[in-house]
Structures are given as C-alpha cells and as structure tokens.
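What follows is a set of structures to go through.
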Structure 1
C-alpha cells in the first residue's frame with residue numbers, strides 16, 4: 001500500500017508533548033518575575049530541540065515544537081494573536097472538565113472586550129525554529145480553531161458596544177486567521193492543523209441544552225462555524241495542507257463533552273472544505289465509526305485511537321481490529337492513525353510518564369507500518 005500524500009501521514013500525532021521538568025521550573029520562575037523572557041527562551045529552545053529529536057527517533061514524519069512555548073493551548077494563542085480578548089475562568093457546568101472519578105475542574109472562557117485585531121504573526125518564529133531543525137521531517141503548526149472564542153463566550157461575552165451585530169465580529173476573526181495562515185505560508189509552512197474542538201462538542205446533549213439556554217441553536221452554530229472555516233480557507237493558498245482536529249477536551253486527562261459525530265456528519269464531512277480530519281475515537285464518548293460513511297472519496301481520516309489520557313498502552317492487534325472496523329465506512333487507503341489528542345494541552349500535561357508517551361507514539365508508528373507499510377519521510 002502506498003504512502004498517503006504529504007501530508008497527512010499514516011502515523012500522526014496531534015502536537016503537544018509532555019513538558020520536561022526543567023522547562024516547567026523555568027516557566028514558573030518567569031511567571032514569578034525571577035528570570036527574564038530571554039532566559040526562559042533559552043530553556044524552551046533547548047527542550048524543543050530534544051523534542052524534535054525524539055519525534056524523529058520515534059519515526060514520526062510530522063514534527064512540532066511540542067507546544068513547549070505555550071502555557072495553555074487555547075489561551076496562549078488567543079491572547080497572543082488578538083487584541084481585544086481577555087481570558088476568564090468559569091464553573092459553568094457546560095465548560096468544566098470531568099475525569100474518570102467524576103471530579104470536575106473549572107473551564108476557561110474568552111471575553112471579547114474590544115475590537116479583534118491581528119497582533120502580527122504569532123507562530124512565525126516558532127515555525128522557523130522547528131523547520132531549521134526538523135531535517136527531512138515536515139514541520140506542522142497547530143492552531144486553535146477560529147470558532148473557540150464564540151463557542152465559549154457566546155453573545156453575552158462579546159462586547160455589544162464594539163460589535164452590536166456579530167457580523168463584524170466574524171469578519172474581524174476571519175481576517176486575523178487569514179493573515180496568520182498566510183504569514184506562515186510565506187515563511188515556508190505547508191502543514192497546519194486547526195483544533196476546532198467546538199464542533200465535536202456540539203454532539204453533547206448537555207452542551208446543546210446550555211447553548212439553547214443562552215439563545216443559541218447547535219445546528220445554527222454548526223452552519224456558522226462551517227462557513228467561517230471555509231471563508232478562511234478560501235483566502236489561503238491551495239497548496240497549504242490544512243487538517244481539522246476534533247476532540248472533546250483534554251485537560252490533564254479530563255474531558256469536557258460526550259457524544260458522537262452522527263448528527264453533524266453531513267456538514268462536517270461534506271460541507272467543510274478541509275482536506276483531512278484528526279478524529280477522537282479512543283473511548284465510547286466519541287461514538288462509533290458509522291458517521292464516517294458520510295466522508296467524501298477525496299478526504300482522509302486520521303483515527304485517534306490511542307489515548308493520551310491513560311498510561312495503559314494500547315494493544316496493537318486491538319488497534320488493527322478497530323482500523324478494520326472503520327474501513328467498513330471509509331476505504332482503508334484513506335485512513336491513518338494517531339493519538340486522540342496531544343499529551344499536554346496545558347503545560348501541566350496529562351497523567352502519564354515520558355516512557356508512556358514514547359511507547360504510545362511508537363505504537364502508532366509500528367501499527368501504521370504493519371497496516372499501511374508506513375515509512376517515515378526521511379526513510380523514503
């Protein structure tokens with residue numbers, strides 16, 4: 001079986017990796033004002049170089065910076081890219097996170113207090129740093145999806161003085177994303193992953209109820225979010241590979257939503273103009289593979305079957321059986337394998353060890369070799 005077009009690859013990962021202790025210590029010192037930004041940057045650079053080497057050693061073809069320069073995935077990007085946004089915490093049950101013990105932790109909500117304006121290319125230097133060190137690997141930039149701000153904030157947390165109608169908000173949001181993606185493209189980036197977890201969460205009955213209470217209909221939001229993403233992609237180069245990652249939350253092993261892709265499959269796969277999807281499928285919370293029957297023949301699905309939320313290593317034969325189950329709905333030639341999400345969406349990371357992390361990534365690579373004959377790009 002031939003390798004997938006580049007990208008995506010048969011063996012993939014979602015982006016974030018566990019932060020080394022020395023980086024966590026240095027960031028804590030920076031937050032307390034003990035060390036300078038330059039001193040923090042030196043430790044970031046050193047640990048990212050090791051993370052790049054690890055990804056290559058494990059056989060990955062797509063290479064990220066491990067998201068080591070971000071303290072919190074969505075928060076860091078949102079406040080760095082846009083003026084006019086601040087982040088608040090919330091205990092609203094629609095946005096809290098739950099773990100296997102039923103315990104909950106607070107969620108984060110962006111608040112739009114002024115006009116959204118692009119502050120300049122936030123990820124440009126990070127991309128260049130990885131590109132210069134990735135060898136023959138392909139640098140991948142991971143970005144939170146554009147709909148996160150509206151999904152979490154809702155109308156009530158978007159300034160009515162600045163945006164009496166939401167049309168202006170969406171126009172400014174789209175404009176900022178187009179500028180960010182095109183700046184990355186101009187620097188040589190050809191692989192971007194948008195993490196639009198908002199869409200996956202629309203499948204949760206509890207969240208739908210909460211949206212209704214605030215005056216939103218989940219089906220209307222799916223339509224709007226699809227149009228927003230498509231509008232962005234229409235204004236970016238055709239040879240910029242953009243994939244969409246969907247999951248239901250990943251905060252230190254906890255999650256935010258439950259529900260499959262069934263009700264949204266037609267628009268998600270048929271109307272959205274992305275070329276490929278990274279889909280969470282590591283637990284029953286994500287539902288079955290049946291919605292994949294809606295995937296058009298020109299799109300690729302990367303199955304997120306390996307869990308970053310648990311230190312239990314997946315059985316290779318079990319993974320191969322699940323791939324075969326998915327292949328009943330999508331041609332196996334258009335499938336790949338990955339973890340369901342990153343290993344550390346926050347700098348604290350999930351409750352697994354560095355050894356667990358490497359074993360899970362190597363498992364993805366080994367299974368991809370057996371199923372599709374995957375070879376890392378630097379071996380081709």
Structure 2
C-alpha cells in the first residue's frame with residue numbers, strides 16, 4: 001500500500017473576463033490536506049527488570065550475552081494490576097493536562113495495542129470515559145503489535161484528509177511482558193511495557209506526514225504468535241502447561257512464541273529493502289533525511305539495517321531500548337516521543353519511521369517537523 005499526502009495536485013483553472021470578452025487558462029497547484037503532530041508524550045512503568053535480577057533465574061553469562069547483542073540491559077515492567085489501558089489513559093491524561101487541551105475539541109480517539117484490557121468493550125471506550133471526552137468524539141481500538149505506529153498514523157491521516165476529523169487523540173500502549181513467560185530467556189530479556197500519546201491536526205503546508213507505506217509478508221505469520229487465548233484455541237488446562245524447546249526456553253501456548261531466526265531474517269532482508277524502495281519511489285535521497293527511527297527490537301539488528309540503507313552518520317540514528325526494552329506496539333511511538341522530548345528532533349527536520357514485526361508486517365512513514373521543540377509535553381514520564 002503506497003500513500004502520499006504531500007502530492008501537489010494540478011488543477012486547470014478557467015477564469016472569464018466579461019469586460020474584454022475572453023477567458024484565461026491557468027494551471028495551479030494545491031496540496032492535499034494531511035495531518036501533523038501537534039503534541040506528544042510518553043510514560044514508562046516504574047517497575048524495572050535488571051540483568052542482575054535475571055541472573056538469578058538464568059546463567060549470568062547467558063544474560064550478558066543476550067544484552068550484548070540486543071543492547072538491552074534493563075526493562076520497564078508494569079505491575080500485575082496495571083494494564084495497557086491504564087498506561088494509555090495516564091499518558092493521555094498527562095498530555096492533555098500539561099498542554100492545557102480542551103478535551104471537547106477531540107473528534108476521535110484511537111487506541112492501539114496488542115494487549116487490550118478486554119475482548120469487549122474496546123479499551124478506547126474506557127479511556128474515552130476516564131478522559132471525559134464528548135459524545136461527539138468517536139473511539140475505537142486497533143489491534144497490532146510492533147508494526148502498529150505507521151498503521152495507526154495512516155488511519156488518523158485518512159480521517160483528517162477526508163475531512164471527517166479535525167483533531168485526533170492517538171494513544172498507543174502495550175503490556176507485552178504479560179504475554180512473555182518469565183522463564184523464556186530469549187524473550188524476557190528483551191521486552192518491556194510503555195505508552196505514548198499524540199495529538200494530530202490538519203496541515204495544508206509541507207509540515208506533517210509526507211508518505212506512509214504499509215506491507216505484510218503473511219506466509220510467515222506463524223513465526224511470531226500467541227497460540228492460545230482467542231476463539232481458535234481458547235485457554236484451557238492444556239494450554240497453560242509449560243513446555244521447553246531445544247534452547248532451554250520455557251513457555252506455554254498462552255505466551256508469545258517466536259521463531260527468532262526467521263523473524264531476524266525477515267528484519268534483515270525485508271525492512272532495508274522496503275525503506276530503500278519507499279524513498280526511491282519518491283526520488284528522496286537518504287541525505288534528505290535528518291533522522292531515522294527504527295522499531296527498538298535489537299541494537300545489533302538495527303545497526304545492520306542502518307548500514308544497509310546507507311546511514312553512516314551516527315547523528316541520524318537514535319536508540320532508546322537500553323533501559324526500557326522492546327515495548328511492542330509502543331516501541332516506535334515512545335521512541336518518537338522521547339526524540340521530541342530530549343531535543344533529538346528540533347526545529348525543522350525530516351524524520352523517517354520504520355516499524356516491523358508480528359504479521360509479519362511493516363510500515364514506513366516520513367514526517368516533516370517544524371518548530372518541533374514545541375510539541376513534547378513537559379509532564380512526568382514515569383508511571
């Protein structure tokens with residue numbers, strides 16, 4: 001799927017001057033309406049899972065080896081009674097209050113997560129009530145993991161471009177650790193929890209979303225799956241039974257199960273290819289991009305993706321997984337929100353986002369920022 005909001009549309013304008021009796025033909029260009037991010041915030045749960053704590057479960061050398069490759073040495077973990085919806089609400093509340101936003105101005109709330117609070121109702125409805133959003137503000141959930149952010153941006157952009165909405169609250173939160181078996185060394189060493197929130201409004205200038213490309217290699221969906229818990233395989237006394245694979249990892253059918261080698265291969269081959277193709281399709285050079293934000297899955301993997309797409313300038317890279325982990329659906333949104341908060345994105349910059357994972361799906365988006373230092377909330381980030 002290829003979508004660009006920054007295309008100049010040519011229109012033939014005919015004007016008639018009755019006083020002199022002839023018409024004039026002129027070509028003018030207009031820019032399609034699209035969206036821009038006007039406010040952002042993120043939060044991380046206060047709970048921490050350190051390498052020292054993991055070394056009490058697993059051989060310390062094994063833990064250290066995983067961290068050396070992944071670049072993750074600490075993970076933020078939500079308490080057992082804290083859900084993705086709780087984090088999403090708190091993040092949105094802090095954003096709205098710190099930016100003094102009138103909640104009655106929102107037309108739509110989108111909540112994105114792979115770990116929603118209930119099967120029914122949508123978690124968005126719960127957040128809608130807690131924020132006291134008006135009845136005129138619609139709400140719905142999107143269910144997706146690591147690739148979620150570009151997909152959510154695409155939906156929000158479409159609502160604004162089609163004039164259905166003027167102001168959208170986009171909330172992305174994931175409590176991935178609740179799906180990871182604590183004795184699965186390969187996954188518990190990687191994942192964390194968190195949330196991000198953004199306000200999107202119309203733009204008729206170059207500021208905002210330039211393009212969004214989405215894709216899925218569905219033949220490999222089985223390589224990243226939680227087998228039980230849905231209607232295909234309901235939870236039962238059987239699905240909660242632990243099993244151990246050849247690597248020594250322990251999990252049940254109610255936990256995330258990942259073919260690490262297959263997902264790694266997908267990330268190393270498909271993602272650089274798709275990023276390069278997205279830019280080439282629009283005659284955009286890698287030198288035109290000021291910053292590239294990649295899903296924070298594995299630092300070694302990200303360094304290789306950067307290398308393959310031609311990034312040699314370290315200032316165009318940004319990492320934030322070392323002390324928080326892979327946050328699933330919230331990974332790239334939190335990365336963007338932190339880049340805005342800490343001043344990595346400042347002034348006018350062209351920022352490329354790429355998210356990828358479960359599905360196996362991916363999304364690439366280019367966003368033009370202006371006066372970026374005004375976007376981030378000053379609210380507390382720890383929850």
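Rg and Dmax of the Cα atoms in Å, for residues 222-285 alone was computed and gave 17.8, 56; which structure, 1, 2, did it come from? For Rg and Dmax of the Cα atoms in Å, for residues 222-285 alone, the value 17.8, 56 is produced by structure 2.
From 1, 2, which structure was relative contact order in percent (Cα under 8 Å, 6 or more apart) = 25 calculated on? Walk me through the numbers on the way to the answer.
Details: 1: 22; 2: 25.
Of the options listed, only 2 reproduces it.
In this comparison of 1, 2, the computed figure 3.8 for distance in nm of label points 7 Å out along Cα→Cβ at positions 158 and 238 is attributed to 2. Name the one structure among 1, 2 that helix-only ellipticity at 222 nm (-39500 (n - 2.57) for each DSSP H run of 4 or more, over all residues; to 500) of -8000 was derived from. Label of the source structure: 2.
Comparing Cα Rg over 2.2 N^0.38 Å across 1, 2, which structure shows the greatest value?
On the way: 1: 0.93; 2: 1.05.
If we compare Cα Rg over 2.2 N^0.38 Å over 1, 2, the biggest value is for 2.
Have a look at 1, 2 and say which one yields 1.1 for distance in nm of label points 7 Å out along Cα→Cβ at positions 198 and 278, as calculated. Going through each structure in turn, the value belongs to 2. With FRET efficiency 1/(1 + (r/R0)^6) of positions 62 and 350 (r between Cβ atoms, R0 = 35 Å, to 0.05) computed over the structures 1, 2, the top value is the one for 1, the highest of the group.
Every read-out reported here was derived from the displayed coordinates using simple, explicitly stated rules and does not represent laboratory data. Given the structure is predicted, the values throughout are model-derived calculations rather than measurements. Cβ atoms are built from the backbone, for glycine too; each structure is taken alone.
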